[in-house]
Structure 1
Amino acid sequence: MRQTRTPDGTSVPVLGQGTWMMGDEPGRRDAEIAALREGIDRGMTLLDTAEIYGNGRSEELVAEAIEGRRDALFLVSKVAPGNASRQGTIRACEASLQRLGTDRLDLYLLHWRGSVPLAETVAALETLKDSGKILRWGVSNFDVDDMAELAAAGGEAVQTDQVLYNPSERGIEHDLLPMLTEQGIPVMAYSPIGQGGDLLDDATLARIAERHGATPARVALAFVLRQEGVIAIPKASSVDHVRDNAAALDLTLDAQDMAELDAAFPPPHSKQPLAII
């Protein structure tokens, strides 16, 4: 598995597993657990979840999937902005740890900005880090100005910014992605195959996929992973889907592929509002 590094020097896989909307349907539970375990077996050991995913059901599903394998994983969860006060962040983290059946998180993110001052949330995250309940922290859905405010609020220890990024959502390429790359902060791309996999039926991706003997999902992931310092966290609810995602690491897009993708999904030429789901 290809790796990238967080600012503190930790190696993490560039292809992980998202869990949004997993754990919501009891009838799919066994298939979802099998999918997560298949991904772990294939080196996709970064697992991303959040307290708001199914009101904790996603974290509980992850706990079952990783039982007995915790030490081999890079486990990520998130605090909701409504819980991001100093004491609220600590309580939320402790609740997530209990649902996940672990004593620490490898990475804990502020899910998006809310009304709590960033300095207060940063102080809480540093307290959690000092106590060993989290090993490092980051943010999600932060744009360039947000990252500047975070730094001014004492947030120099931020380890990642998790944002929406895929072939149809390229706004970060204008300013946010170059800035984070320069600072050595990896981007964690959520919904890299589109919201709910909505890029799977795209004609351009299908044409490129056919040329390579691949699938549209692999093309979308290869697009996201074509540059250093980007981590993709697609969700896959079946073993077959996980296997297809993992195969994206073997696909390299050529100049013709990129020209067709640029024509279908033009790169930004000016500042774009940060896309958020």
Structure 2
Amino acid sequence: MDIDFHTHGKLAKYLAFSPDYTDWLFNEAIEAGLDALCLTEHFNTQGFHDVYSDIVARYSRVGDAFDVNGLLVFPGMETDVAEGGHTLALGPMEEILELNAWLEPHKAKGHFLPFDELEAEVHRRGLRFGAAHPFRAPGHIPELADEQLSRLDFIDLNGKDLARDRERAERLTHGLGERLGIPVISGSDTHQAFQYGCVVTRMARRCTTYDDLFEQVEAGEYEIVLAEDAAFRVKTAGYLKRALKEIDRLGGDYVATILAGQAL
């Protein structure tokens, strides 16, 4: 089972949720060969609840995932910490939505929770807690004490970072995981479809629950596969994102532009 552990369902945090755009993303994920993904939308994105409630309303639940036309979509969330840097929480839909609501007072810059407080709450709810692209500036998660970092359940080897400097990303991320004894898994960090498949985590077997998924992760029953054209995919996705945001800024309909292009 090929899974992407770090993805987004919106083009940008400040934009309204568009079911058509998210549907386009999921369909393109299937076309890219993915069997599953974790939807780790930013905790302070506009319409966070709308993104996830739309999935609940339209698709069947299978274990912890939702079956989106054959693609397993696992719920998750990306959250900033006060020290600087991003984390990932993975778990059942109900807990992700409740955690997001609980974080309401801490969604604005200057009010983010410290790492320790967020980690304690994530684990209190029985969720998996990971470091997202820990070596990407201006984050400071690697500077935290090993006692703090050892409470992570996984570390994200991120597709954007691999595309920009593979040697550095692999050396630093795997080095941190080996030092702490924490598994390293991968995610594309995509907000646009072209980035899907730049890197995948290939699991030994298909599964529909986080317990089964992380049983394989902790047993090392997976491999990280980087596409030969990963750098091109990430670069192209970056161009697309900037172009679509400019269409929106000028008053155009970026979703209609995407769907029209798909029809052609």
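No value in this document is a laboratory result; all are computed from the given coordinates. What you see is a predicted model; the values in this text were computed from it and never measured. Cβ atoms are built from the backbone, for glycine too; each structure is taken alone.
Points to keep in mind about this one:
- Value 1.00, calculated as FRET efficiency 1/(1 + (r/R0)^6) of positions 47 and 255 (r between Cβ atoms, R0 = 35 Å, to 0.05), assigned to which of 1, 2: 2
- For percent of Cα pairs over 16 Å apart, for residues 63-134 alone computed as 43, the structure of 1, 2 it came from: 1
- Answer label among 1, 2 for the case where mean count of other Cβ atoms within 10 Å over residues 87-94, calculated from the coordinates, equals 21.9: 2
- Computed 12.4 for mean count of other Cβ atoms within 10 Å over residues 103-110 - originating structure among 1, 2: 2
- Structure responsible for 24.0, with mean count of other Cβ atoms within 10 Å over residues 15-22 calculated and labels 1, 2 on offer: 1
- When FRET efficiency 1/(1 + (r/R0)^6) of positions 23 and 207 (r between Cβ atoms, R0 = 25 Å, to 0.05) is computed for each of 1, 2, the largest belongs to: 2
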